[in-house]
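Scrolling down, you'll hit the structures one after another.
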Structure I
Amino acid sequence: MTIHASRQFSEEHLDEDPQEVAHILEEAARPLLQSNIVECRGHRWRYSVPSSILPVGCFEVSARAPLFFAGDAFASNRVEGAALSGLAVARAVAQIVDKGGPRK
């Protein structure tokens, strides 16, 4: 099981030991679980939330071969935004393939 903390909780505990923070989350989750917790590991993603969001689905660098950037920094900083960004890249690549190769 993976437990994700809120942004506020994460910011409040950012400088604490990740394992200690994991135990805080474990204790909060314990009453909700219908099984024993066998192992608990903490991990911190310090830069898990983009500081700014680009208002496009993806970004393309036109070169000899196209290069696309996608992820949760495009359109929405949630997992849904990352998925939609990936779909935007898929559409762009399909368009290139349909036209017979990279744009000039």
Structure II
Amino acid sequence: MKIDIPSYQQGLYKSAGGLIRVFLKEKDGKIDDILFTGDFFIFPEDSLNIMAQSLKNAALDKRIIIDTLKEVYLKENVDSPGATIGDFANAVMAATSR
């Protein structure tokens, strides 16, 4: 996947499980597009794509992001040793001006 980096905001958050990097495109206070990368482990492997898809069009509100990610973690049985749902939400918020 090729990303036009200048049009995305970048957020970084260091969790106990590793660095979480977010590339975020914001539109009207909502997530237009998002990509998670970093040096952490997460299972199953497609969890990051599912998390990103679930956050598209979500309001850039930490509580909403956490609630959305909780649903994904439960539904997909996600395991991210050392990286919590809150850590991912912090990385998303670090990419915003909020």
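Can you say which of I, II returns 0.97 when Cα Rg over 2.2 N^0.38 Å is computed? Don't skip to the answer; put the middle values down first.
Details: I: 1.53; II: 0.97.
Attributed to the structure labelled II.
Upon calculation of mean count of other Cβ atoms within 10 Å over residues 33-40 from the atomic coordinates, which of the structures I, II produces 17.8?
On the way: I: 7.6; II: 17.8.
Working through the options, I get structure II.
Using distance in nm of label points 7 Å out along Cα→Cβ at positions 17 and 41 for the comparison, can you identify which of I, II gives the largest number? Don't skip to the answer; put the middle values down first.
On the way: I: 1.7; II: 1.0.
Once distance in nm of label points 7 Å out along Cα→Cβ at positions 17 and 41 is worked out for each structure, I has the highest.
For relative contact order in percent (Cα under 8 Å, 6 or more apart), which of I, II scores largest?
Details: I: 17; II: 34.
Ranking I, II on relative contact order in percent (Cα under 8 Å, 6 or more apart), first place is II.
Which of the displayed structures (I, II) returns the greatest value of mean count of other Cβ atoms within 10 Å over residues 9-16 on calculation? Write down the numbers at each step before the final one.
Working: I: 12.5; II: 15.6.
Checked I, II; max of mean count of other Cβ atoms within 10 Å over residues 9-16 sits with II.
Read-outs throughout are calculated quantities, based only on the coordinates presented, and are distinct from any laboratory measurement. These figures come from a predicted structure and were not determined experimentally. Cβ atoms are built from the backbone, for glycine too; each structure is taken alone.
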